[in-house]
Structure 1
Amino acid sequence: MGFYVKITDEMKRQAEDFAMASLGETFDRFNYDRSVRLNKIYVGKLGEIIFAEFMKGKGVELAVDFNSNSGGKPYDFSLMGKTIDVKSGTKPHHRRLLIVQDHFEHSGGCDYYPAVNVYANHGEVFGYATKEDIKNSKVEYIKSLSHVIFYKDLRDINELAEVLSNDS
């Protein structure tokens, strides 16, 4: 079980505006149609907003990037030289952190990978994995070869809050 964050109308609007503005700027790895891509971008950005709101409650300020053409950076947040890539699921049965192997290897990976599930009115922040955890995880084929860690096996998200609060 994770930590809950209420999703406000403003959070939804920000994520929707970002999805619309950045649709043409994002890489379509899986060849999805327009509506599926818009939803994936929306959910990903909403996951970032939820995570930033959760961390704010822990005393860590993270700036959400709403620049629609920020060049496909391999991370969502950077704080004191540490990179964070939030991974968002949308269904109660989504209980695995998935990192596409090619993306991880070509980008060099991020320092931290928090897992967030996004629902209609709330987000649930679970745990996180480190770059080393991802390197040591099993690889499965899930639409592509992906590193996989079950949410139950993730590190305690409060530990990441503590690490980041010491870095800020």
Structure 2
Amino acid sequence: MNDSVKVNFNKQCAGVTSFDMDSAGKWLTIAAQGGDADAQYAFAAGGYEQVIGSDINSTQGQARYEAYRSSARDYLIGLSQQCNIDAVAQISRDAWSNGPLFGGKAAPAIAYEYAVINSMLSSDATHSDQLVRALEGKLSSSDNVFALREKAAKFVDQYCK
């Protein structure tokens, strides 16, 4: 350690308890709310148990879970609109697996759209194109492939150029 840099940990960490140190989710939440892009991605991709714990069965736990879902979705959408390819891929993965953030009735279309965006931005086009073709086969007859591709292209033009 450089002798010219001395840190008084007792002074710097005054008031930080063992409970605080064990609550990584609390600090991750604070960093994400503060606008740190890495924290926002980790918040959303890490899963709710990392952030709020595993108790979602109680009324209070369910409210925390719903707040987490809302924030996590907002963070991933915001990051994807900054052309963050990891966020784009996470949205597609979550929707494809009918995950907690983007799962539901529209999940196949969301997964496909974001996979197309990922393919347009990816340096590994072969792998991305294979995923797009696989997802295309899972779309319902009411999903318009051409409209989803057009929507993806507009997204790339708007946010990634």
Structure 3
Amino acid sequence: MTNDRRELDAAALEEKLATFLRSYIDAVERGDERLKEEQRRWIGATLESILGSRLSEDSRWGRGAWIDGILPHSLARPADGSPGIVLQGLAVWDGRNWEGRKGQWIEPVRTVVRLSGENDGAIADYTLCFGSAAHGLGGVPYGGSYVNVPGWLSPSEWWVTFRKRSER
């Protein structure tokens, strides 16, 4: 895929994410639980695509590996009150033949996404963190328990962190 195509795809994903975020924030403010859960799923699916795209550019991420889903444990507004979300949860990934492994694994994921203060509602910036640097990838199979792995769900150092700041 060309860089121009990747940039177009990334821009389209970010635009979708901004739309789902605005709708989620509106649902929270109105107390609409049904819409809130629906938008939560769409936010997770869109972040899954963004994470997969960004990982494909990292030389450490194996060919044939892909993100299969993001399972949010929590989705909240940023502590500073800015428009956006903080998502903490698990990313499910499949790594057919990744380092000789087969199957699906889970990794911690944390994302902070802020909307622009402008009326356009675009993404102002995001930080997307994936995996524990201390534990590496592929240590916990999908469906396995991570409860007894100290620091795994909220690592002090992430395997990879992607940042994006809008040029607006």
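Out of 1, 2, 3, which structure matches 14.9, 42 when Rg and Dmax of the Cα atoms in Å is calculated?
Corresponding structure: 1.
Have a look at 1, 2, 3 and say which one yields 3.5 for distance in nm of label points 7 Å out along Cα→Cβ at positions 67 and 83, as calculated.
Of the options listed, only 2 reproduces it.
Can you spot which of 1, 2, 3 the value 0.8 was calculated from, given it is distance in nm of label points 7 Å out along Cα→Cβ at positions 75 and 131?
It must be structure 1, since only it matches.
Bear in mind that the values in this text are calculations on the coordinates, not laboratory data. If you're wondering where the values come from, they're calculated on a predicted model, not measured in any experiment. Cβ atoms are built from the backbone, for glycine too; each structure is taken alone.
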